[in-house]
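Pasting the structures in now, so scroll down.
A short reminder: the numbers here are calculations on the coordinates, not readings from a lab. In this text, all values refer to a predicted model and were calculated from it rather than measured experimentally. Cβ atoms are built from the backbone, for glycine too; each structure is taken alone.
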Structure I
Amino acid sequence: MKSTLLLWALLAFPLSLEAQVSDPLDPIVESEKTHWLRHHAQPRSGLNSADNRSDIRYCRVHWTVDPAVRYIQGEITTIFEPAETLSSLDFDFSEALTMDSIMYHGAPLSFAHNGDLLTVEFNQALPALLPDSITFFYQGEPTSTGFGSFEVNQHSGTPVLWTLSEPYGAMEWWPCKQSLTDKIDSIDIFITVPEGNHPASNGLLQGEVTAGGFTTAHWKHRYPIAAYLVCMAVTDYATFNIEVPYGNDTTLMVNYIYPENLAVAQSMIPANAAHMQLYNELFGLYPFQDEKYGHAQFGWGGGMEHQTMTFVGNFGYELLAHELAHHWFGDKVTCGSWEDIWLNEGFATYLSGLCYENLAPQQWYNFKSARISSATSQPDGSVWVNDTTSVGRIFSGRLSYAKGAMLLHMLRWVSGDSAFFAGVRNYVDDPALAYRYARTADLKAHLEASSGKNLDEFFADWFYGQGYPSYDVSWSKSPAALVTIKLEQTPSHPSVSFFEMPVPVRLTDGVHDTTLVLPHTYSGQVFTAQLDFSPTELVFDPDLWLVSRNNLVQEVSDTGGPLPQFTLDVAPNPTADDLHLRLRTLYGEQARISLWSADGKLVLQQDEHLSPGVNLITLSTAHFSAGNYVVRIEGKDWHGERKVVIH
């Protein structure tokens, strides 16, 4: 005989599921951090050192590369508008590369290359607000910091080259301003490669021209773009396109795939169309609609949301949903400081969860449980990044991704669905933020406006504060079904004295149920509610709205004393099919369940792990002979039995 054990745990589900639920994001985040640490274990000095005395209006770049060789030749014309009268201008540019010359109006300029800072000296002062231009000619073997800034490798023996500049790697392979204050308004990208290769990049492909054994591709992008989102990838790509419908229009989705993986990609990538349609509905039409969305395969297990051309190492459901989400949160609106990376990564992580909620709801609970388990796996840590010189800290899977995503989920809980989605939509459409940079205060202001709530304390606790709360819930019921609930809280870190949150609990008798939302404002607070049924179970945070861990729920008598360590109910009795054992224990432990016939023969025995609170054990008894039986439950220091009748 086979029985099924269903655990109705009264601890918060992240505690009971943390060993069983795998998080698809974990290997993505870990591969990113591992790649950085392998190449650059120590924090860089002078990050984001180029000043911001100008507005970069346009770049025309021409790169010549061979995917079999770690080397780059570049010619870049940059149009800029001085913000003030200036006689010099700084750019971020790796000391490993050689700047051959810098031309200005047909004449060479003097420059100084100190470390990773390139200072261009003008012969005379340039007036403020008058656009001007310079052209860089450079070459060299790029170093590889960050997540792999400039990489050459192989797939199935074929050379492949790709770039990945987030957060500080753009200067490793081209002169730019990589501070999070100035987006390039427009860019044309020309990439020359050995014939047989196909370069992938930002924007819309204007064409490829092959001559003399080389192919030059021209990509045109007419949206503002941060320097770290500029990209190229080169190999013998196979390509295919998808048209994603929305309303009366379609969005072009192009895919650059290793030939040996083409069939797999063609079977998996189309699911991304439904993600795009969902995001269109929730957050507005795809932000780069006039051009395209694309995927280019590259050589490691994660992904990177290069604007209009995501690089992916595989075609997993959650990875594709995550990277596409960045085009609203990360590309259209970009975090204005690496302190606020959660505005990129928390949103992208949460939006992949929304794909589960709306398109694959059977996975939604597990998604939330895994993120809560990750966020609470250590007692400290804030979503706010306190050390932006540490790439490992910026891209903490626990804090920037998991806790950042669940911070958004709790904002949704506190604000209400309609106010939350309206506020987020207003944030991403705000003319002061769209195609520009944003800080956490900008999101907070929009959510306060849409919800009418003051979120100062929420952000003080959950964004700047560290850790999470643990709840101790004691509850009782009177014979007249008056329920009394005492709610106590212990924060995991001293930076937060108390997490003020509305706390949901579900009360049920197995047939009826009701959910109460308790406005919890201090530890030890007592709530009462009159029900029209007598509950046998209280489930804490049943839908996982809260980031919490190590929660304890215990029923006490209506006089405040403890209940017996063990209670057992059996239903239906008699039964002709399944037999349901409703077993409440105070402590989690192993128990032995056995079924005995009237003549004393053992007909079923199994060992099960019981969680604190109510456990529902379902035994299939349809194949047993009709008659009288005894169910026995044995724990470490207790036992019980009930007579049952099987028809």
Structure II
Amino acid sequence: MSALRYFIGVLAGWLMMGSYPLFAQSADALDSIIAYEKSAWLRHQAAIERGASASANNRSDIQYCRAHWTVDPAVRYIEGVVAVVFEPTENVNSLAFDFSAALTMDSIRYRGQRLSFTQSGDVLTVHFPTVLPALLPDSLVFYYRGVPPKTGFGSFEVSQHNGVPVLWTLSQPYGARDWWPCKQSLNDKIDSMDIYVTTPDAYRAASIGLLQGEIVQAGKRTAHWKHRYPIAAYLVAIAVTNYEVLSEPIAVGVDTVLMVNYIYPESITAAKSSLSYLADHLRLFSELFGPYPFLQEKYGHAQFGWGGGMEHQTMSFMGGFGYELVAHELAHQWFGNKVTCGSWADIWLNEGFATYLSGLCYERFLPQYWHSFKQGRINSATSQPGGSIRVNDTTNVSRIFSGRLSYNKSAMVLHMLRWICGDSLFFRAVRNYINDPQVAYGYAHTPVLKAHLEAVLGRKLDYFFDDWYTGEGYPSYTVKWSQAGNGPVYVQLEQKQSHPSVSFFELPVPLRFVGPNGETQDVRLDHLFNGQTFVVPANFAVNNVLFDPDLWLISRDNVIVKTSSTPTMEELGFSLRIEPNPAQRQQVHLILKSETTTPAVFSLWTLEGRLLTEQTATLAPGQQTITLTPANASAGHYLLKVSAPTGEWWQQVILY
């Protein structure tokens, strides 16, 4: 650490004395979000088509960047000086950086001397005069200029608003190299940055971190932004126009978050109104997932000329200020920025959470929209029979940024995990995940989230992630129910799967019993296998049964069927008792009485639906004993199933 501070200090002093004069010379909210993020991938595809699909290798840890950019929002052009402090992870005599071939690298300086470099496509390789030892911080400085490539969507864009020039950048996932030399793969974050943006003095520059000050001199304005949190290259951004600045502190518990908004002058009134609810969202997310991740700096927005938004770290760029869009981009500061998906195959860790958190804002503050939010996401997720939330083709833009899968289905998969775990355990597990020191301010993959859920829940979730992360499709249920008088309700659950990748979706199924006078009783049935039958005590005569009325499950085409009353075992002429119950693990004795000769199958099951033992017998009239001998059963609760030609019954068994 002391070596790093030394290099940063020397570099900062050298830059201030030596390099700065040279530099100075030279539609639906979610649909809009998805449309923007798809466009970023189309930029990447355009890069591939021009032969630039390679990326810089990961042989160093980027610890600090100091960037000086000179831009004019009326001109598509950039001049830059970017200093980098890096630590080689191995002995190296060269390092590669992502840098567009459309730009011109004038020189690269290392310890006062020019370095040689080569360029292949959009990968620039710097050659050092000697081998640099591993784990020793070092530095170099890039001097470059040029017109960033225009792919139709823009990593670097100039436009107008109300007749005034505006410039902005948006780099997700591979657009950063279009306007500055960097390393943009998802395996290294820049630990710290200083950004200087020089523009004509009529304009102001917005960026990440905290504004340290602005200097106006000789018709130029230079803004200095300082950021001291780790950041992925695609989250670095600048925007320039004649912004007006709205700034206010927001109290969040014992903390205060500085809110800074860079808004077009003609949009001030509308923006103030639309952003009035953001404080509530900030408090909600802080309550559920821990303090705002960049508390020592700010959160804010910069208006730009795009229909959606982009979650640049500490300053989201916004094409509008709709309720859901504002919540979505704020949510990304936790899920996407503090913890970033370590592969675009796991983009659901960014987009699923951000989409779900915007729904949580409805649940807390506008509950009248919460049901329709969930229903809309379920309708989208089940509009086609296949598709997993894991991206199986990261070269396919439509697959990565699939609104149906990466956003809507992913959000509702999180909702189902909440249903399985319960609110307390679910939110505790997610807090543990987002604050895990192994991934906080770094990168994560799905197994990390899964491990935290399992640790809090106390059991494995392999079955769930096999079905919903890698598996495809959804279940459709048939619910058959009956009741005699005010007695228990007999429920049989059958399930069909929309895609052959999943043979059975093991989920707790919510039902609501409704009585003649409006009485209701909510029940939760742990559906472990197809055709499972449940006997549920009811408090009243049931007129109707509702399937998943609060929309916890991703399912569709569910059918409720009322059948004739199911007879009891006694009504069919035989009875059963377990002696003793609790029973010994080695032997379970079933005492049976039958009035007729009846074939029957007796089986013992775990609560997870695993068969322990099964025995077939033909019952003769009178009393007899059937003994089940489950192998390797541990103490706990089990289910005894009795199947006869006239019916099927279940009874709980406790083994000790």
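If we compute FRET efficiency 1/(1 + (r/R0)^6) of positions 362 and 426 (r between Cβ atoms, R0 = 30 Å, to 0.05) for structures I, II, which one ends up with the highest value?
II
Rank structures I, II by distance in nm of label points 7 Å out along Cα→Cβ at positions 322 and 586 and report only the one at the top, that is, the highest. Intermediate results must be reported in sequence, preceding the final value.
Values: I: 4.3; II: 6.8.
Largest one: structure II.
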